[in-house]
Structure I
Amino acid sequence: MIKTFSITDIGKKRKMNQDYVYTSEMPVGPLPNLFLVADGMGGHKAGDYASKCAIETIVETVESSRDTETVSVLEKAIRRANDVVRQTAESDEAMNGMGTTLVAATLDGDRLCVANVGDSRLYIVGGREIRQITRDHSLVEEMVRMGGLKREQAKNHPEKNIITRAIGAEDEIDIDFFSVELKPGDVVLMCTDGLTNMIEDEEIRMILHGQRDLVEKAESLVNAANNNGGKDNIAVVLIEPEII
């Protein structure tokens, strides 16, 4: 049994919502469930199209997959989405240069399989702990990892929004995969940078710890991001697995 809730919000500064989410608590093809978050980038309509196109392609590919191995199913679907977004961008001048981040997850029992491209994130929040499972594929994050920038400096760096990987950016795509064992009481948070650029991880943890149900938790996260400036679109997916 899984409880989920998802929400997207345009924020306070943008004229268009380029974030896109998909959730299914029921099986999708060979997968027991599927959760996707994408943050599009590009011109006026291109980012909006890129995120929607990528997610729809992934869902269609998973639905028709004959694979049974989870990572293989997700990898082929994400690579297919990369091809479709890239081909569309090359064939339509208005879409030139578009791309999208993606974070994908599927839960089998207490084991969460996660795939990531870009800087949208997946966290595990339980008790007094919040753990970022995904690694941001961004210029600033690479500078932090190389030791050229301190973590506290990264938060407000002028090049913070430059990502180093995106669906549709290159012919070949590099995907990170993670496998996480969930414990009783854990909540999974998937989100775009419209949330994480506006509120600190510890505030996210406190909001999730303090509200009663998933709807209140998600809406409180969006409200906090908007109250802190709402500079970008915000997407939140919350997953509460029943683990005994």
Structure II
Amino acid sequence: MANKEKACAELGFYSEKHALPEETTEAELLSLIERLNNDDKIHGILVQLPLPKHLDDKTIINNILPSKDVDAFHPTNVGRIMIGDFDFVPCTPAGIMELIHESGVEVSGKECVVIGRSNIVGKPMAMLLLHEHGTVTVCHSRTKDLKAQTRRADILVAAVGIPKFVTGDMVKDGAVVIDVGMDRDENGKLCGDVDFDSVEPVAGAITPVPGGVGPMTIAMLMKNTLTAARRAHEKKQG
């Protein structure tokens, strides 16, 4: 949360932090969300996940107004991503697409493989690549012969949550490799889902951990919040 607060301050965004005790009840949290939903000076509501076990993530997220859901986790926003008519995209996949665009990588017609099928990264990532005419394969824990799938990829996105899972022999020569992981290796050092040392010589382009996808995620959260503010202003004017 500290990086998000810092980004808001640097951009001149007004922000509030509500650090609630672990024993906060669902009713108390929903009451706070309702207040923020009705507060005209708040344009984006972000719930830091995971929540304590006695709170249901789905119930909490479903009670955020879709127009203020800057994480794009609400079912309304998820559905709009599916059909390609959206204001907000989950921040990590959105940041990855920005990295791809800024690097001059063409998605159209490329073989794209996403390892991981989470609602936060894997599924929306696949949709965004598909919207740009990539041929997309989503792999997961039950995929047979994963290496055969990943070695076909022109663009490989690793979002599996296992340290150094993707190794050099799993990557096609010249592939674009994007590492979403934020893991710890056997020495407690921060690393990604990709074994950078073995993959970097094979890949045509690769994101580091830290310093790759992470900062882009925060940048996209700020972009979504700005979009939400603009939409609220347009609604007020119109």
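Just so you know, all these numbers are worked out from the coordinates, no wet-lab data involved. Values in this document were obtained by computation on a predicted structure and should not be read as measured data. Cβ atoms are built from the backbone, for glycine too; each structure is taken alone.
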Discussion item. Ranked on Cα Rg over 2.2 N^0.38 Å, which label among I, II comes first with the largest value?
Written reply: II
Response to the item:
Value 26, calculated as relative contact order in percent (Cα under 8 Å, 6 or more apart) from one of I, II, is from structure I
Worksheet item: From which structure (I, II) was volume of the Cα convex hull per residue in Å³, for residues 54-117 alone calculated, if the value obtained is 117?
Response: II
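One of I, II was used to compute distance in nm of label points 7 Å out along Cα→Cβ at positions 78 and 94, and the answer was 1.8. Which one was it? If you can, show how the numbers build up before the last one.
Values: I: 3.0; II: 1.8.
Going label by label, the one that fits is II.
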Worksheet, complete the sentence: For volume of the Cα convex hull per residue in Å³, for residues 6-69 alone, structure among I, II ranking highest is II
